[in-house]
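Okay, got some structures for you below.
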Structure I
Amino acid sequence: MLSPTLFCILLILLWLYARGRPAPPSVMAFPTPERPLVIAHGDEGGRGFYPGNTLLYLRKMVELGVDALEIDLALTRDGQLVLIHDTEVDRTTESRGAVAAMTLAQLRNLNMAHSWSRDGERFPYRDKPQVIATIDEVFAALPTTPLVIELKNDDARAARALCASVRAAGSERRVIVSSFHGGVVREFRRLCPEVATGAVRFEAMLFFAAHLFRMERLLRPAYQTMQLPMRYHGIPVFSPKLVAAARRCRLHLSVWTVNDTVDMQRYVALGVDGLVTDRPDRLLQLLQTRQIAKQTGE
């Protein structure tokens, strides 16, 4: 239980936050399917079948039948937004250095799947290099697929560039934008208020604290969605109470990153709106099996 002092502090924070401007209605029509959305995780780190955050991966996931794609964007020296999870190229390519220190032309010379391996021994894309892609190329290659986009830079230029790209592609209705950096998300909300955004860390923590006391309705969220981890510092995040609180606030609620079938079953049973996973094949099979069982009454 919280001490009286901490409880009073929480009440003050909630009251102050409740005075803020709520999120405007998003033009994104959030689906309400009988099952959660299957969201392919962009940084699958060798746990999937194709190197993440590449056009190859995105196309293969769409062919597989996922409902949405989660991708990561970093800003180049010349102001381009490119698909890469890290702010450095060290982990995934044959080179080293910060993405922000390189131009798009320089990054085009690197193999974004150089280090990709499912077993740590075989590296199948060293002879089949994958060129880095821009967000504009993603919009052009996949003109209808919903995207959950994480901005990796705490830089207002990233917010401006993404807003311009989203509008140029006419993709306002199929994009959710999030980041671990509150400043860049707030700037994106200011520039593109019609586009759905996810809760940043402080917002998510405040919502979590509020729901423990059924006080979430005191909030006026500036976001339409929450993408939350399975656990935070070892503490389970999701519960029937949290899902119900999100429903009451009309928030779209997704969990990441769910790869084990037992975990998938638990979150599907909880009624979350989406599961981010490196193994969408498993999740699709699970959902298909559940649907067949439901139809046959088993």
Structure II
Amino acid sequence: MSNLEEAEVQLSELDLLSSMFPNEDEFKVTDQLALAELKDLVERCSLEVPSSKIHFMLKLELQTPGGNKAEFSLSCAFPFKYPAILPEVTIRSSFLSRSQQIQLNTDLLAYLKKNCAGEVCILNAREWVKDHAAAYINKDFSSSSWEKSDVKRSEEIFTRLWIYSHHIYNKHKRKNIVDWAKELTLSGFSMPGKPGIICVEGPQTMCEEFWGRIRRLSWQRIMIRHREDISLEGTEDEMEKQRKFTRFEEKIFDAHGARGNHMDLGQLYRFLVDNRCADIFQMYFGVEGQ
């Protein structure tokens, strides 16, 4: 199957999900720019590989063995070669302990490998969760024990977004980037110039709020190049341990060029090395840093 055929299949499945679950509390594409790029590739009959994966959420409500209603979310992403490669699906619920969540996700993956390899399968995954997920919750898991438990809520997912822009010059945008990151208690950095790079890390809800604000500004091109989501046990100390940056700041690396808008990428690479994320350099620029 060619890149174009894969893109068409992915877009068709997203359209089906959108028609079946029209409300955002049931189905939501979390990266609209990735979706727009996918549509553009299909409309142009392009054989290009998209620059970022499609990420989306499916949510459903189930009744637990204890009689309570529990919300489950499926955080999904399409690899570029999907459906030849299985989708990335992670199930989360605040009614699940860490071990229950791990077991549920392991069993879902085993089901998909056995029954859905090479086929579109998001609806199959959702139906499997609908039929089986509630059984993973302890039968004596009452609402009172849920309130006291050490299970995860949405803000206890630690997220790191690596954002790429064609350029970042505008002073107002640069100020917004720094101000919004600090307002939302996010750490990371922004590198203005051409290209522009932004990294934000912190609670998932705050990262998504930041991305929502940023992408509504006027850009020639901006996208999430890479996303990391890490499930935590829920303590503030664990959240802080995941951070690679102590605060958010704008970084200038010996600007040069006719307009002073190109940064020294060698210095950027050393900065990434110092902050334990050197592998990101190749993801952005396609070559190993040095």
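Structures compared: I, II; top value of distance in nm of label points 7 Å out along Cα→Cβ at positions 134 and 278, i.e. the largest, recorded for II.
When distance in nm of label points 7 Å out along Cα→Cβ at positions 230 and 270 is computed for each of I, II, which one produces 2.6? Computing distance in nm of label points 7 Å out along Cα→Cβ at positions 230 and 270 on every structure in I, II gives 2.6 only for II.
Among the shown structures I, II, from which was the value 14 of relative contact order in percent (Cα under 8 Å, 6 or more apart) calculated?
II
A short reminder: the numbers here are calculations on the coordinates, not readings from a lab. Quick caveat: nothing in here was measured; it's all calculated off a predicted structure. Cβ atoms are built from the backbone, for glycine too; each structure is taken alone.
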